[in-house]
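Participant: Below are structures written as structure tokens.
Read-outs throughout are calculated quantities, based only on the coordinates presented, and are distinct from any laboratory measurement. The structure displayed is predicted, hence computed values, not measured ones. Cβ atoms are built from the backbone, for glycine too; each structure is taken alone.
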Structure 1
Amino acid sequence: MLVIMLLTLAYIGSPGGAKDGFDALTAMYLGRCEAYARCQSRVFRSEKAWLDWLGKERGRTPAVTVLFDSRGRQMSSEAFAAWLGARRDEGAQQMVFALGPADGWTEAARARAQLVLSLGPMTMAHALARVVVAEQIYRALTILSGHPYHTGH
């Protein structure tokens with residue numbers, strides 16, 4: 001059964017701009033995801049603005065929210081794909097993958113999430129984290145579809 005979801009990569013910060021290589025790479029991976037799901041990227045100036053937007057997003061089912069935070073759980077690409085596939089198979093219409101403010105998500109935001117993930121113990125630039133998340137979403141979708149992009153090592 002083909003289920004068309006809307007995947008949103010949201011982040012708190014300022015828009016990168018046309019010359020930002022990170023934005024171009026993020027857009028490239030989200031573009032590749034379009035073979036499997038509808039995708040968009042959204043920027044918000046504050047956590048409050050993001051929470052307000054999230055509260056207004058309405059569909060037949062509530063948006064599944066994944067926050068990226070250093071205090072979150074770590075997953076392999078295969079485990080992340082399995083988690084995403086399970087949400088898809090449960091009928092999720094929209095998934096929001098959100099990168100937070102530089103000082104991390106508040107407890108109120110963390111409480112809204114169905115999953116809090118960490119990209120690992122190292123600190124990285126938010127723009128680079130967006131690329132990593134977009135690539136991992138693409139990788140998860142290819143794993144679920146049996147595409148040879150993911151080789152497992």
Structure 2
Amino acid sequence: MIYSTFDNLHRYKGISQHLDTAIAFLTSQDLTQLHNGRNEVDGDNVFINVFEYDTIPEESGMWEAHVQYADIHVDITGFEKIGVTDMSMLKETCRKETEDFIGCDGPVKTWVPLCPGTALVVFPEDAHMVKIQDGESTHVRKAVFKVKV
């Protein structure tokens with residue numbers, strides 16, 4: 001897991017070519033101009049899914065993890081908190097390989113606040129619970145960079 005401001009993301013270049021591509025795009029483009037749905041960056045190596053939702057109470061949250069992709073979570077507008085726990089500490093409940101989705105069950109180890117200007121990078125070992133409200137529910141417009149690992 002990497003949690004950083006946009007200004008410091010350059011420190012993580014060199015980990016992988018695809019992560020470098022995503023960081024370069026993230027730090028040089030106006031994310032408010034992205035359209036909802038899939039936005040192309042580098043084919044299936046790096047792309048961005050943009051969507052909107054209202055944050056939900058923690059008890060309604062669901063875990064997800066991935067095998068083929070790391071995610072970079074960026075709130076374009078709004079605020080949420082994201083739970084992160086290492087996969088080794090959770091019980092796998094379902095796996096949909098064609099969707100690169102793993103569902104899990106178990107407690108949140110770390111809460112990360114996400115707001116515009118911050119980014120959370122989660123790797124395949126990092127299960128994450130998104131869309132969680134911190135206090136009142138807020139409307140979020142979010143970009144999730146999918147980075148092939």
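Participant: Using the calculated result 2.7 for distance in nm of label points 7 Å out along Cα→Cβ at positions 47 and 63, pick out the matching structure from 1, 2.
Facilitator: Only structure 2 yields this read-out.
Participant: Please compute mean count of other Cβ atoms within 10 Å over residues 95-102 for structures 1, 2 and give me the label with the greatest value.
Facilitator: When mean count of other Cβ atoms within 10 Å over residues 95-102 is calculated for 1, 2, structure 1 comes out on top.
Participant: Okay, next question. Suppose you compute helix-only ellipticity at 222 nm (-39500 (n - 2.57) for each DSSP H run of 4 or more, over all residues; to 500) for every structure in 1, 2: which one lands on -2500?
Facilitator: Comparing all candidates, it corresponds to 2.
Participant: Tell me which structure, out of 1, 2, gives 14.6 once mean count of other Cβ atoms within 10 Å over residues 23-30 is calculated.
Facilitator: Value 14.6 for mean count of other Cβ atoms within 10 Å over residues 23-30 corresponds to 2 out of 1, 2.
Participant: Something else now. Given a computed value of 2.1 for distance in nm of label points 7 Å out along Cα→Cβ at positions 15 and 127, which structure among 1, 2 does it belong to?
Facilitator: This value belongs to structure 2.
Participant: Given that FRET efficiency 1/(1 + (r/R0)^6) of positions 87 and 103 (r between Cβ atoms, R0 = 25 Å, to 0.05), derived from a single structure, equals 1.00, which label among 1, 2 identifies that structure?
Facilitator: 2
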